[in-house]
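Undergrad: These are the structures in question, set out in turn.
Every number here is computed from the coordinates shown, using simple stated rules; none is lab data. Being a predicted model, the structure only gives us computed values, none of them experimental. Cβ atoms are built from the backbone, for glycine too; each structure is taken alone.
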Structure 1
């Protein structure tokens, strides 16, 4: 017969187009699954790294009566305070720590992303911060960082000197670290196609009370994640 070739009622070009669409959809699905797997793998390593570092520092504290100083642990001081620094054992570990570990944990994405070590109360307490890639990781809320968290920059005035650097996961030497109240939290909202950060101050209902909505302790942290 003289018409177009058909396969079970479809032309060859229809079959080709359908097959191509299926390949694209499967590729996108696989990419999403692979990306999720990679992000979760990175986050698992990050959480394990910070717990390992905490164990090292706890052992150090038992022998020395204090936790390591920022100078003993980090290779670079943060840009806003000498109380915190970037930790990466492959780049720097002080000799005093070699008895406890040949090298400290290091983020695989360093120096673009580093673990941040913060010590306070004359080295009697510390916090380790990082930024997990999966915002739905339950460890974020468990660590007290669902509203964002960071170190303070002034040891004489901690409550009013929180750094503008944003993290969403932390491990602590103790659980008495700073947490921001609802009135100090911010959330991201889409208005007319534009993302805006709104304050929770004075609110009694709405997104601020929705556990699914991500809140931040600083408007600057909200803006970073909102845009």
Structure 2
């Protein structure tokens, strides 16, 4: 089965954002990945909800919203207002993760949880059947263009085993350093969805790169 491709607009050309969103609309990509950063949970700030409202109006693809922020539950209404398909929160930012997942689902979105490179997959055992998707960070969150952490492939295998063992239906998504080479390794290990930023937007032919990523 071909992987879901979710281009990360963090790597888009913000001087021509409408053109890049239209490219995604035309492409074979299934989702649009949106990273929201607060400068607290991660050492960077991305963009706020006024910009995201603009993106949501232009996008014809479901929004895959990834909150790299503290207290993400405070922004459930705003993310819902964007028409988001997935609201993704960090395990490390949610001491009451089960409650947050319930709140996201009650708001009418698909709940997802992200784990950082140093967070063990085993910590998800008690929540794995409650989530639509798990996102494995294959770089340290906060900046685009980082080098892929090779251990992430083993984490995908471990997560796939946990999903099988528990009877969960959760999808596995991976974000960070995804290119044609790493995408092939991740899909072989059991990844269902791939977030790609630089690999797509720095490519000479971005739409063609999306097709190639789907074919790994």
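Undergrad: Suppose you compute FRET efficiency 1/(1 + (r/R0)^6) of positions 76 and 196 (r between Cβ atoms, R0 = 41 Å, to 0.05) for every structure in 1, 2: which one lands on 0.95?
TA: 2
Undergrad: With Cα Rg over 2.2 N^0.38 Å, for residues 36-115 alone coming out at 1.12, pick the structure among 1, 2 it was computed from.
TA: 1
Undergrad: 14 is what came out when relative contact order in percent (Cα under 8 Å, 6 or more apart) was calculated for one structure; which of 1, 2 is it?
TA: The read-out comes from structure 1.
Undergrad: Name the one structure among 1, 2 that mean count of other Cβ atoms within 10 Å over residues 84-91 of 24.4 was derived from.
TA: Only one of 1, 2 returns 24.4 for mean count of other Cβ atoms within 10 Å over residues 84-91, namely 2.
Undergrad: Given that Rg and Dmax of the Cα atoms in Å, derived from a single structure, equals 24.0, 93, which label among 1, 2 identifies that structure?
TA: 1
Undergrad: Which structure, out of 1, 2, was mean count of other Cβ atoms within 10 Å over residues 60-67 calculated from, if the result is 13.9?
TA: 1
Undergrad: Out of 1, 2, which structure matches 5.2 when distance in nm of label points 7 Å out along Cα→Cβ at positions 12 and 140 is calculated?
TA: Label of the source structure: 1.
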